[in-house]
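Structures are listed in the sections that come next.
Values quoted throughout were computed directly from the atomic coordinates according to the rules given, and no laboratory measurement underlies them. Keep in mind that this is a model prediction, so the values were computed, not measured. Cβ atoms are built from the backbone, for glycine too; each structure is taken alone.
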Structure 1
Amino acid sequence: MPDRSTDLFGDEARIDDILQRSHLWFIVGLSNNAERAAYRVAAVLAGIGKQIVPIHPSAPTVHGSTGYASVAEATEALGPPDVVDVFVRSDLAGAVADQAIAAGAGAVWFQLEVIDEDAARRVRAAGIDMVMDRCPAIELRR
């Protein structure tokens, strides 16, 4: 079990700040599969005015938003994201965190059960806000 006493998981104040100040959300792992959590969370975020950008190898258009195959490709087209929201397995999350750092993201958000403390430390060392093992749709209801 991870040590939640570290600031790698994000406290309520940091989460609230990210949710309030962010607009451009790159959602890694977002596809048109309505059964997936990423699809539902993206709908919630879009519903409150966030610009969602699907990041998926097949670059689908989801909820009317054009997709990109990578964080780098989306950053080139749209500029740095406010948040890179990660819906991939924990063993793949570190590479996405590194892409978010390279993209100049304002925050990295690892979804529920996505945990990579080493990657979270790299994100924090780069001066970027980090939230791990949390869901923005749940946090918005809080």
Structure 2
Amino acid sequence: MKGEIFVIGAGKLGAKIASLLYDEGHNVVVIDKSDSAFHKLDDFSGFTVNGDATDLDFLKSQDIEGAEMVIITTDSDNTNLFLADVCFYLFDIKKIYVRLSDTDKGLLLENTPIVGIYPFNLSVDFFCSKEKEGRKQ
């Protein structure tokens, strides 16, 4: 189905992103290899699919090739980078976001439109903004 958003990985980050996008009215498909991961999806009536996203035939069977956007949030940087490359180079998906724990791996995204999400950097930025606010008081 065209226009869908795929979230691969239903951990805390993936589940929250999927729920937010669904609440905004998007068609969201969440893929995870563990059925129990879907319990993190609060008030979510989108689609959930149990399966191995590293299996290209499985991804094709889910019609990921027609995705408007893919957000990849598994707990493995290597898996996330692999899936980002597959989505961009094989499936020609233009909007891809990928969670990376190791900020150095972001170098692998250079010269691509793939956008890295770095929880480490976000936490540091949040701390710095709170510290700066505290100094102003």
Structure 3
Amino acid sequence: MDRPQMTITGPVLDAADPVGLARFYERLLGWPMVECEGPRPGFPSLDGWAKLRSPDGDMKIEFQWEQHYSPPIWPPTARGQQTMMMHLDIAVERLDVAIAWAVGAGATIATHQPQEGVSVMLDPAGHPFCLFASTS
């Protein structure tokens, strides 16, 4: 059997407030929210789903509600599934400017920074993401 055509379009992040987290990444990246459900009236933090799409349309990030969400652990520990299993890498022109922008949008700087030239940040739901100076 020949391998069928497959394309990764982007990640889906779990969150207790997926619409709120999508709004954070919308501010951070400048990607428009193209789909949004919820939260349902009367259940402001118990539901929801949202999708952002890159301006050129080649990638998306989705955010889905997880009833038992707890933030990933950074740096990783032996605690189990809630250790960081993936993160977003975000290339930037100037790292110092991007860090300030991310903090202004609602991110925090992680206390553990494993290497120079990369800044590990935490989004409002605790997902790590890395900002790094683009070489291209």
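Comparing Rg/Rh (Cα atoms, Kirkwood Rh) across 1, 2, 3, which structure shows the greatest value?
Structure 2 gives the largest value of Rg/Rh (Cα atoms, Kirkwood Rh) among 1, 2, 3.
Given that helix-only ellipticity at 222 nm (-39500 (n - 2.57) for each DSSP H run of 4 or more, over all residues; to 500), derived from a single structure, equals -5000, which label among 1, 2, 3 identifies that structure?
That value comes from structure 3.
Work out the source of 18.4 here, i.e. which of 1, 2, 3 gives that when mean count of other Cβ atoms within 10 Å over residues 16-23 is computed.
2
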